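In structure tokens below, several structures.
Taken together, the values in this text are just the output of simple stated rules run on the coordinates, not laboratory data. Note that this is a predicted model, so its numbers are computed, not measured. Cβ atoms are built from the backbone, for glycine too; each structure is taken alone.
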Structure I
Amino acid sequence: MDKTALNDLKSSDRLKLKVLYNLYRGEFLNFGKRYNLDQDTLSDVYQEAFLALRKRALQGKLDAIDSSMKTYLFGIGKFKIYDELKLRKREVSYESQLHVVGDEYAEIKIEPDSELTEKQELMRKYLKELGEKCRQVLTMFYYRGLNIKEIAEEAGYNNENVVKAQKSRCLKTLRQLCNG
């Protein structure tokens, strides 16, 4: 991470922090629109992500990070967006959702959880049997599409090799569960 940006994050200078805060805010809000969250929610998510980034900087956890501040900030923000979506999914049951396609509307039916296939139900069951760390790594890699480096940064692993080993062990355990 850029040393100047890192020092500014650790600084108590309000002006420097304000400049850093606003540096990627607009870009993040545009990025977040793809998740169909309102502007206020995205602003809250960005603020939480920035505060988490600053906290990690103050704790010295970003000193050895190679990625840019933007990449790290967006990774945290993306994780917080997923948390928000999970929370909303629990609160609201969607029967259908309208999407604009050009000038026409297309209705998309969203299947409730109870209509999962037998294989999906088994996979859900086996994933629940895995430990929290395994679920986290596999979810980040397969569901959220993060790469090994992003997982290491976001989940606080020491390096990418630890993530690779963890993912490998988790997949092995999952295969054993699936094969009986």
Structure II
Amino acid sequence: MLSRTASSLYWVGRHIERADFTARLIDAALKFDMLPYADGVSGLKSAFDASGASYIYPFFDNEPSKHEILDFLAFDENNPSSIYSCISKARHDVRTVRTAVTREVFEELNVAWLNFKTKKAEIIDGDIGPFVAWIEEVARGFDGALQRTLLRNESFWFLRLGAALERADNTARLLDVKYHV
């Protein structure tokens, strides 16, 4: 396998895992903010810190609002860790290695990319919940297509390696935010 192909597959795995993690992080933060005993601690602020993208946030002078955090984590094209950027980069990478994956794996990402802006437009009154649930479905669909249709060859293992390393990185960032390591 060429190193370029391996690299692209690795990054597809990482980007899909990162999009799924960010969606789950947003979902958990919004649920945390609804709890009556949150003691003024914003779940979204913690999610923002745990995303690992707080260092590139463009508004350093003021504390970001809930809407700004949600937009930054989910839709900001300039945030390399946003859900939009992850889906976009994963689609680009999977297109470059189209012959190394099955039709089902490719179509799962391509359909997600094509439906992304429509799903974003369906957000009503700032309720991002259905959008986040859809992203989680995309990640499960991708993982299902990967597990069910791809041979257990180098392509499969590089995709899984990328996802595993991203999951480890996400876990480390969560622990850092929780325990200030």
Structure III
Amino acid sequence: MDDSTLFLNHSTGGPIIAVQVENEFGTYSNEVQHLEYLRELLTKNGITELLITSDGLEGMLRATLSGALPTANFGNFNKGQKIFKAIGDSNPKYPLMVMEFWSGWFDHWGNKHHSVRSLSWFQKNFQQIINYNASFNFYMFMGGTNFGFMAGANADKDKYEPDVTSYVSHSLLSPATFQPTSGS
């Protein structure tokens, strides 16, 4: 890492208060050594701020990084409550954070389009997060379209599922009108 970016750490007056080490790593592997290597790489290159990870319940139970704040990914609070319990069981002093509160879900090419969740459903689940005094990020708050070929994909030994490049219908705010989308 170039030393010229170290001023961005909050401890040196910059805006960066936390760094996410990995996203949903436990979903794909239980090799904690990979997470430990990434932490070492970050700290060796001057990152001094809070380190976090982000997972669903299954991923969190498979691979966590000691000393990093675990955060949750979910769209349905019934699942989120179980993740919050797992975080509390690992360390009751950890604050609760939803790194990805899903307002909808992305589609894969060739699969049925995911329907947009109703406003009442979203409000009910969001209120439950607030009732837990948890911090949150919306995923996605404002949708958009990537016109390139780098949308990503899910893959396993049996299939490859490329993602479509648009999140417009599932975001809370439309990038076209800056108005709430029909489902929000």
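Points worth noting:
- Among candidates I, II, III, the computation of helix-only ellipticity at 222 nm (-39500 (n - 2.57) for each DSSP H run of 4 or more, over all residues; to 500) that gave -24000 used structure II.
- Value 3.9, calculated as distance in nm of label points 7 Å out along Cα→Cβ at positions 73 and 153, assigned to which of I, II, III: II
- Distance in nm of label points 7 Å out along Cα→Cβ at positions 49 and 129 from the coordinates reads 3.6; which among I, II, III: I
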